[in-house]
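Chemist: Pasting the structures here.
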Structure P
Amino acid sequence: MSSVLIGQIVNIHGIKGEVKIYPYTDDLQKLSKKLKNIYLDENMEKGSYKVACRIQKGMLLTKISGVDTVEQAEKLKGKNVYIDEKNLDELGEDEYYIKDLIGLDVIDIKTNSLFGKLEYVYNTGANDIYEITTLDNKKVYLPAIKQVIKKVDIKDNKIYVEIMKGLI
């Protein structure tokens, strides 16, 4: 079994041990309905925690089984939250999990040459931003919009991009 990072505990909520999870997804409704068990460590052998959650201001307010006090919840701040990979939904066309994009080669579609490697994906609300490390080890940030991201080929480990004038 493998785990997938879905968010991070960023704060506590209330006095009964609830925590705020910053989610790494753009479909918070679906995640909140499906989320029943989480792992607080990438090593799933330590076991899962049963959870109940609701959405508030773009965060998951989560009650973790066995965490009943502010002090217990406080100790969880900063921890990454994982789920079992088998609990992921099937995706539609042109939908990808961030975990599948990280590490892909970025190809300049105009020259058909290697531009760099996708290192990180930032969710800004309007659209994602792709952090790319170029061949000369510089960081470049590209918006994940159709005018820039032309094709994603997960099987071939490539993302084809069009670098528009003035973008970088």
Structure Q
Amino acid sequence: MIALARVMDGVVHYLGMVCRGVILVAMLALLVVIGANVAARYLFASGGLNEVGEIPEMIFPWLIAAGIILGVQRGAHIAVDFISGALPPRGKVAMIVFVNAVVIAAYAMLVGPVIEIAEITAIEKSPLLGLPRSIGFYSLAFTIFGVIASALAVSLRVIAHGHEAAPEFDPEESVT
């Protein structure tokens, strides 16, 4: 179990690096594209670049997907603190594994419909850039894979090392 937990932790580590890269690239691209469009509105009589509106539509879902995956990895996805706080150590492990199993099952049920919708929308093209509309839906598939892998890694880590191995979300990082 410990070896499998280490393997999954390695997978999730690299997945986290990919997600941070996606966030960085997406934020920079959105900044450049939206900034260029704002500048174009003042520089050109046509009022901006029509093509630019399609780019955030395709990039933003990837930004959200990466954020969701990182949230799961940091323990910010779902919490049942008021129940688990009253449980003994083995009960806390069981609760963490149960919650992650529910998350895994819920996301696994979405795989088929998301892939089906992505395949259907792949034939549709954006009007100005001609890009397939499925780009955003594939971000959902990426989210599903990332959440399942991350929740599985947390569960295996907790089973192998106890409830203390679960990620603890820092409330100071919350926006509320």
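Chemist: For distance in nm of label points 7 Å out along Cα→Cβ at positions 70 and 102, the calculated result is 2.7, so let me know which of P, Q that is.
Modeler: Numbers: P: 3.4; Q: 2.7.
Label of the originating structure: Q.
Chemist: Could you figure out which one of P, Q the value 11.2 for mean projected area of the Cα convex hull in nm² was computed from?
Modeler: Details: P: 11.2; Q: 12.4.
It traces back to P.
Chemist: Could you figure out which one of P, Q the value 32 for relative contact order in percent (Cα under 8 Å, 6 or more apart) was computed from?
Modeler: Working: P: 19; Q: 32.
Answer for the origin of the read-out: Q.
Chemist: Suppose you compute helix-only ellipticity at 222 nm (-39500 (n - 2.57) for each DSSP H run of 4 or more, over all residues; to 500) for every structure in P, Q: which one lands on -24500? Walk me through the numbers on the way to the answer.
Modeler: Details: P: -2000; Q: -24500.
The read-out was computed on structure Q.
Chemist: Taking FRET efficiency 1/(1 + (r/R0)^6) of positions 6 and 118 (r between Cβ atoms, R0 = 35 Å, to 0.05) as the quantity of interest, name the structure among P, Q where it is greatest. Could you put the intermediate results ahead of the total?
Modeler: Working: P: 0.95; Q: 0.60.
Going through P, Q one by one, FRET efficiency 1/(1 + (r/R0)^6) of positions 6 and 118 (r between Cβ atoms, R0 = 35 Å, to 0.05) is largest in P.
Only the coordinates and a few stated rules stand behind these numbers; no lab work does. Being a predicted model, the structure only gives us computed values, none of them experimental. Cβ atoms are built from the backbone, for glycine too; each structure is taken alone.
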